[in-house]
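We did not get these values from a lab; they are worked out from the coordinates using the rules stated. These numbers were taken from a predicted model, which means no experiment stands behind them. Cβ atoms are built from the backbone, for glycine too; each structure is taken alone.
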Structure I
Amino acid sequence: MLILAGLGLYDERDITLKTIEYAKKADNIYAEFYTATLTGTTLEKIEKTLGKKIIVLSREKVEYETNKLLDESKERNIMFLTVGDPMVATTHVDIAVEARKKGIELIIINAPSIYSAVGITGLQIYKFGKTTSIVFPEPKYFPETPYHVIKNNLNMGLHTLCLLDIQADKNKFMLANEGLEILLRIESNRKENILKKDTKAIVLARAGSLNPKIAYGKIVDLIDYDFGSPLHCIIIPGKLHFMEEEALKYLCENI
């Protein structure tokens with residue numbers, strides 16, 4: 001049996017009772033923390049909550065040794081843990097599909113993810129368009145994809161969730177300030193007048209914690225603001241309903 005289970009967003013208290021129940025049945029528990037990480041806890045606390053040791057897999061181990069994980073699931077009960085919901089990352093969807101193809105019993109245990117947590121801003125979930133990711137620029141690598149996604153979503157009046165780059169192996173997490181700077185740099189290159197310094201944005205920091213930071217204001221005012229520790233994400237709102245405007249006024253810190 002293969003059990004794909006989510007850990008939630010922030011700390012070990014996000015782990016569902018169902019995940020704890022199935023952890024007891026697992027012969028081996030694996031986890032990956034390269035697509036996201038729980039910044040409010042430690043591996044040791046997660047292990048204590050589950051009552052089992054966890055084998056942490058690198059990106060390479062997951063992507064290139066999927067068959068080994070699946071083969072093990074044919075003979076034993078294997079649990080594979082991910083941050084957020086287990087079916088958000090395409091890598092995990094591939095694992096689930098391959099498990100079905102091989103006739104392996106598959107259990108999927110859903111958990112809170114950033115896609116549900118953004119509702120804390122008061123924006124209506126069904127008015128979000130395509131999600132995008134802002135990555136750390138590198139020499140000769142400065143993708144403008146986020147800009148195009150935001151542009152297309154705005155043309156339809158939709159909100160854009162911008163996920164920020166994580167390099168967990170280097171303990172490197174993009175802050176919202178960096179993400180906003182990158183968006184303005186792309187605007188400077190594109191000159192399509194999509195994102196200006198007075199464009200309104202929302203920053204959500206530490207989603208899933210009991211004390212998240214939710215700030216709403218102009219990019220020029222947000223870009224130097226201290227949002228505290230990661231993880232951060234950015235939302236570029238589209239056309240706002242009057243109820244969303246009221247929610248942003250009372251549920252967010254207006255900068």
Structure II
Amino acid sequence: MIDSHCHLDHEPLFSDLKNVIKRSKEIGIKKLLTISTSIESFSRVKEIVNKDDIIFGTIGIHPHETDRNKINSEFFIKNLNENKKIIGIGETGLDFYYDNSDRDKQIESFKIHIEAALKANIPLIIHSRNAEEKTFDILNDYKKENLKILMHCFTGSQKFAEQLLEFNSYFSASGIITFKNSAELQKTFKFLPLDKILIETDSPFLAPVPNRGKKNEPSFIDFTATKLAEIKGIEKSEIIKITSDNFNNLFFN
């Protein structure tokens with residue numbers, strides 16, 4: 001089992017990292033991908049990936065952090081060259097949920113991340129909320145570039161998923177698929193091909209049922225795997241193998 005997206009640099013995970021890792025291993029997690037959201041976050045991620053062999057990391061600026069974090073391509077290349085356990089770029093993307101967000105700065109940052117991912121030939125971890133049309137338009141400009149795309153915590157429409165499949169994208173299911181009000185999202189994941197699906201916690205956020213409302217952690221991914229197996233109509237052991245193989249194909253091939 002692989003948690004393809006967690007934030008081990010966030011509390012309460014960071015201060016309890018030893019036990020978080022222990023509980024992860026106890027439920028069968030083989031890899032954790034801890035995601036950078038800012039320059040400060042990345043400084044912690046660089047330390048965390050050295051804490052255990054199962055931990056890998058990414059480098060990137062969350063769309064909500066673009067105002068406070070100025071980056072360029074050198075920021076990515078320098079840090080990628082220095083640490084082989086940094087295996088992805090992101091999370092990046094667009095989040096237009098809040099009306100006061102600076103959309104132009106988000107778009108500029110997103111494009112810088114895309115260019116860096118292409119230059120480094122590593123996967124791009126994308127966050128997209130209330131921005132399906134613009135996210136697609138930007139990615140469509142790079143459709144001939146063979147981007148390696150992972151749509152993190154995918155909650156988009158089936159139409160958006162169909163568009164993204166044209167770019168050979170992968171889609172990560174979070175604890176949201178266990179929520180009672182997620183019927184449409186469950187239908188979308190039922191539609192998605194098995195070879196394009198991963199699982200994640202996005203911990204410490206979005207704890208799955210039956211732990212909804214608690215601080216999330218990687219070991220809770222077991223509940224998401226159980227629900228995804230139910231949605232796809234296969235055994236949980238099979239969904240664990242498939243999503244793990246998909247992660248390894250995306251990040252290590």
Note to self: When mean count of other Cβ atoms within 10 Å over residues 225-232 is computed for each of I, II, which one produces 19.4?
What the structure shows: II
Margin query: Among I, II, considering only Cα Rg over 2.2 N^0.38 Å, for residues 65-192 alone, which has the greatest calculated value?
Written below: I
Next item on the list: Rank structures I, II by mean count of other Cβ atoms within 10 Å over residues 9-16 and report only the one at the top, that is, the highest.
Entry: I
Notebook entry, point to check: From which structure (I, II) was helix-only ellipticity at 222 nm (-39500 (n - 2.57) for each DSSP H run of 4 or more, over all residues; to 500) calculated, if the value obtained is -9500?
Noted result: I
Checklist line | Cα Rg over 2.2 N^0.38 Å - highest-scoring structure of I, II | finding: I
Item checked: Structure from which 26.8 was derived, mean count of other Cβ atoms within 10 Å over residues 1-8, options I, II -> II
Check: A value of 0.65 was derived for FRET efficiency 1/(1 + (r/R0)^6) of positions 153 and 233 (r between Cβ atoms, R0 = 25 Å, to 0.05); which structure in I, II was it taken from?
Finding: II
